[in-house]
1. Give the label, chosen from P, Q, R, of the structure having the highest value of distance in nm of label points 7 Å out along Cα→Cβ at positions 116 and 252.
2. One of P, Q, R was used to compute helix-only ellipticity at 222 nm (-39500 (n - 2.57) for each DSSP H run of 4 or more, over all residues; to 500), and the answer was -16500. Which one was it?
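None of the figures in this text is laboratory data; all of them are computed from the coordinates on show. These numbers come from a predicted model, not from an experiment. Cβ atoms are built from the backbone, for glycine too; each structure is taken alone.
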Structure P
Amino acid sequence: MPRDAAVPMADAETAGRFLTDYHGIWQRYFPGLNKRAHWHVIFAARTGGSEGVACRTIHRALYGAYGTDIRTCIERVKDCEREGFIRVVDPAYAPCQASAGCLIVPTPRLFEHFDRHGLDTFAELSALCGERCGESVTVEEETICELFAFFVAYDQKWRETSEFVARHKGLTPVYLSDAMDHLVTYQYWAIVMLLWGVSAFGGEPPPHHALVIDEINSRMWDALKLGHLAIKERVDNLIRWGFFAEETIKKHKAVSLTALAGEAISKNLAETKPRLVDLCRRLAGRVKFAVAAQG
C-alpha cells in the first residue's frame with residue numbers, strides 16, 4: 001500500500017516521539033509501574049488530595065477504559081503501595097489491606113516523583129512543539145487534569161486504530177473482543193510502536209528491515225520486563241491481528257509492520273499532534289511543575 005500523502009508524516013513522527021519518550025520519563029520516576037492501571041492509580045492519588053480517593057472510583061475508571069476487574073485493580077493498588085507512592089486506609093483513615101472499600105492516599109514520595117515527572121514531561125513537550133512550558137511554579141490540579149485528559153483522549157484514538165486494523169483482518173466478534181482486551185494494554189502498544197518507529201512510517205531512513213524476536217525482547221526488556229516466550233506470544237498475536245507481517249532474517253523469525261497498520265498508526269499520530277501543540281500552548285506561562293517538598 002503506498003503511503004497516504006494526506007498524512008503529514010512530520011506530525012506523526014513528532015507525536016510518536018513524544019508518546020514513546022513520555023513512557024520513558026514515566027519509567028524513570030515510577031520504575032516497574034508500567035501498566036495502564038498503575039498510571040491511573042498514581043494520577044488519581046495525586047489529584048485526590050489529602051482525603052484520598054476511593055478504590056471503587058479508580059476501578060470504575062479502569063473498568064470503563066479497559067474492562068479491568070476489581071481484583072486486578074486491587075493488585076495494581078498494592079503495587080503502588082509497595083513502591084511507597086500511596087498509603088491504603090479505611091474510611092476512618094486507619095491503615096488497612098487494599099480492598100474494594102479502601103481509600104488511596106498519596107505519600108510525599110508520590111508528590112516528589114510525580115512533579116519531577118511532570119517537569120520532564122513539559123520540557124519534552126516544549127522542545128518538540130517549540131513552546132515554552134517547562135519552568136517551575138506550583139503544581140495545580142488543573143494542570144494534572146489537562147495532562148490526564150490528553151492521554152485519555154489518545155488512549156481512545158489508539159483503541160479506534162487498533163479496532164480498525166483488527167476488523168480489517170476479518171476477526172470474528174469473539175476474537176475481535178479478545179484482541180481489543182489485549183491491544184489497549186501498554187505492552188502491546190509499546191511493541192507495536194517499536195516496530196512503527198523503525199519503519200518508514202516512523203521516519204527510519206532506508207533500508208527498512210524487520211526485527212527478529214530476540215531484538216524486540218532486548219529493546220523492550222527495560223520497559224516490559226517480559227521474557228522471550230512472552231514476547232513471542234505477543235508478537236504471534238500481533239501477526240494474527242493484522243499488525244505484523246512475518247519475515248525471516250538469517251533463518252530467524254522476524255516481523256515487520258504491515259502497511260495497513262503503519263498507515264493507520266501514522267494517521268492516528270498525525271491527528272494527535274495538534275492536541276499536543278494545544279496542550280503546550282494552554283500550559284505555557286500558566287502551568288508549570290515544581291518539586292513538592294517532602295514531609
Structure Q
Amino acid sequence: MNLLTQKKFPIFFLFLVILSTVQFSFAQLQGWVLTKDREGNRYYIDSKGKIWTSGKPEYKYKAVSFDGIHFYLNHGLQLIHNHYLAEGINILHAILALPPKNQQIYSAQASASKEVQRLKKREGPRYIKHVEKYPLLLYRIDKALYIQNQVVPYVVKMEVQPSILHASQRKKYNYEYQGILAGLSFSESSSGNNTSFDALLSIDSEQFKSALSSIDELVLHWNILTGNDAFERKLLQKGRNRVINEINHTGHPPFSGYEGYFINQNCGHIVRIVFSGSLSEKKREKLLNILKEIKV
C-alpha cells in the first residue's frame with residue numbers, strides 16, 4: 001500500500017498556523033408558549049402540547065443531550081420534513097447514540113429509529129451520502145462529551161468544552177481523509193464563539209485501500225508526510241494499535257502537549273492536543289485521558 005501519494009495538507013497544518021498567529025421562521029401564534037430548556041434551546045409549544053422548532057438548521061456541532069431531548073428529536077424530525085435531510089439525520093443518529101437511561105430517552109430513540117428506518121428504505125443508496133455530508137456526531141452523557149465519526153470510525157470522550165473551529169474531508173478513489181480542529185475550554189462560559197481556549201485538539205483520520213500492517217506503519221507514514229519537526233517526544237504508551245507520546249516544542253511559540261497514533265484495519269488516526277506550559281498538572285491529566293480513552 002502506498003501511503004505517500006496523498007498531496008493534500010492534513011488538518012494539523014492548519015492547527016500549526018493557528019498556534020502561530022435564533023431567529024424563528026414563523027410568528028408566535030395565539031396559545032403558543034415560547035420555551036427555553038436547560039440546554040438553551042428555544043422552541044414553541046402549541047395549545048395541543050406539540051413542540052415546534054424553526055424547521056431550519058440553527059447550529060452546527062452542538063451536542064445532543066438528555067436535558068434537551070424533546071427539542072433535539074422534534075428539531076431533527078422537522079428538519080427532515082423541510083428537506084434538510086443530512087442535518088436531520090445527523091441529529092437523529094446522535095439521539096440513537098445516547099444510552100436509554102429512562103423511558104423518556106427510550107421513547108425518543110424509538111421515534112428517531114422509526115424515522116431513520118423509513119428514510120433508509122426511501123433513500124436507498126442515497127442515505128449514506130446524507131451521512132457522509134455530516135459525519136460527526138456530538139452528544140453528551142452526564143459530564144462527558146463525545147465526538148463520534150461515522151465514516152472513519154472513532155469515538156473521543158472528553159470532560160472539557162469543545163468548540164469545533166474547522167472540519168474538512170476529501171475522498172478520492174480508495175482513499176478518504178477527514179480532519180477536525182477544535183478549541184478546548186475547562187470553563188463552560190468560555191466555550192462557544194470565544195476565541196480563547198485552554199488547549200487545541202486536532203484529529204486527522206485516513207481510510208486506505210488496504211489494512212495497515214502495524215502501528216509503526218502509520219507512524220512512519222506521518223513522519224514522512226510532515227517531515228522533520230521541532231517536537232521533543234517522550235513515549236507514554238505503546239500497544240498493538242496505538243502509540244501515545246508527550247510532546248514539547250521549545251521554539252516559538254513554546255507549547256506542550258500529547259499526540260496519539262491509532263489504527264483499526266484500514267483506518268489510521270493521529271490526534272494531537274497542545275497547550276501552554278503554564279497549564280496545571282490536573283488539567284494536563286484530563287487532556288491526556290482524552291487520548292487514553294479514544295476508541296477506534
Structure R
Amino acid sequence: MRAFIFDTYGYYPEDEYAISFDYMNWHFALELTSRTEEEVKAMKEFLLSIPLIFPSKGSDIILSRKKTYINDSPYGRVSLVATKNNLTTINEIVTFHQAFSYLGNNQNLRLSYLKSVWANKMDHIEEQILPKMKLDDKVYTYLLESYLHGEGLAENAIQYLSDSQYYYGDHISLIGLVHKRMNDLSSYTFLNPFNFVLDSPMRDISDLIRYKLIDVGNLFNILANYPMDQMNASLLLARLLYPLELYDLLEETYLTHVDISPKIIRYYKDREEKMKIIKKVHDGLVELYKIRPLSWL
C-alpha cells in the first residue's frame with residue numbers, strides 16, 4: 001500500500017504494507033467507504049468544528065493529488081483520514097455528546113428497530129459465520145462455549161429491550177452524534193468521521209464499560225451528565241448485555257480471514273470478570289433508576 005499512498009497522497013510510510021502510519025504527530029489511516037464524494041466533502045467541512053470545541057485536537061480528510069476525497073485502491077474505494085496524536089479523556093467524550101446532541105433532533109430511533117438489528121446479527125453469526133470457522137480443536141471448544149454463552153446474553157438483551165418497549169415505549173428520546181465503536185481512547189477512534197453515527201450516547205457508554213475504559217465506580221458520576229430516565233438506563237443495560245465484542249471478533253475473521261485464536265481464548269477466560277462487571281452495573285442502575293431487575297444476574 002505504500003506505493004498507492006505515495007502516488008495518491010504524497011506520503012511515504014515506512015511499512016510497505018501498512019494502511020495506517022504516523023507523520024508529524026498526526027495519525028493517518030485509510031478508510032473503506034461507500035459514500036459519495038459530496039458526502040465525504042461534507043464530512044470534511046463538519047470536521048472544521050472540532051478545534052472550536054477541542055482546541056488541542058484535530059481531524060481531517062486528506063485531499064488526493066487528483067483533488068478527490070475518495071480514491072480507488074487495491075482493496076476498494078478509500079479515503080485517507082488524519083487525526084492529531086493524543087489520548088481522549090472521558091470528559092471529552094461527554095463534551096462531544098453534549099456539543100453534537102442537536103444532530104439528533106427530529107431523528108426517529110426505536111427499540112423495535114434495535115431489536116431487529118440485533119436479531120439479524122445473531123442469525124448471520126449462526127447461519128453464515130460459525131459454520132465456516134476453521135480453528136484447531138482446543139480453540140474451537142473455547143469458541144463454541146463462548147458462543148453459547150454469548151447467545152444466551154444476546155437473547156436476554158433482546159428480551160430486555162422488548163420489556164423496556166412495553167414499559168417505557170418504543171421511541172428513544174436521547175439521540176446525538178456518537179461512535180460506531182469506542183473500544184479505545186485514541187484520538188483516531190474518537191475523531192475519525194467514518195466512526196461517527198447518530199445513536200444514543202448509551203452506545204458509547206456501554207463500550208467504555210465493555211472495554212474497561214471507565215471504572216464502574218465512576219460510571220454513575222458520568223451518567224449524571226445525561227438526562228437519564230428508566231428508558232435510557234434500561235437501554236444501557238441491554239447494550240451491555242449484548243455480546244458485541246464476541247460478535248465483532250467473529251465478523252472480523254469472516255471478513256479478513258485473520259487468526260483470532262488468541263482473542264477467542266482471552267475472551268473465554270475473561271467471561272467471569274465481564275459478568276461481574278455487568279452485575280455491578282445492573283445493581284447500580286436498578287438502585288438509582290428503578291429499572292426492572294434481572295433475577296438471574
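1. If we compare distance in nm of label points 7 Å out along Cα→Cβ at positions 116 and 252 over P, Q, R, the biggest value is for Q.
2. It traces back to R.
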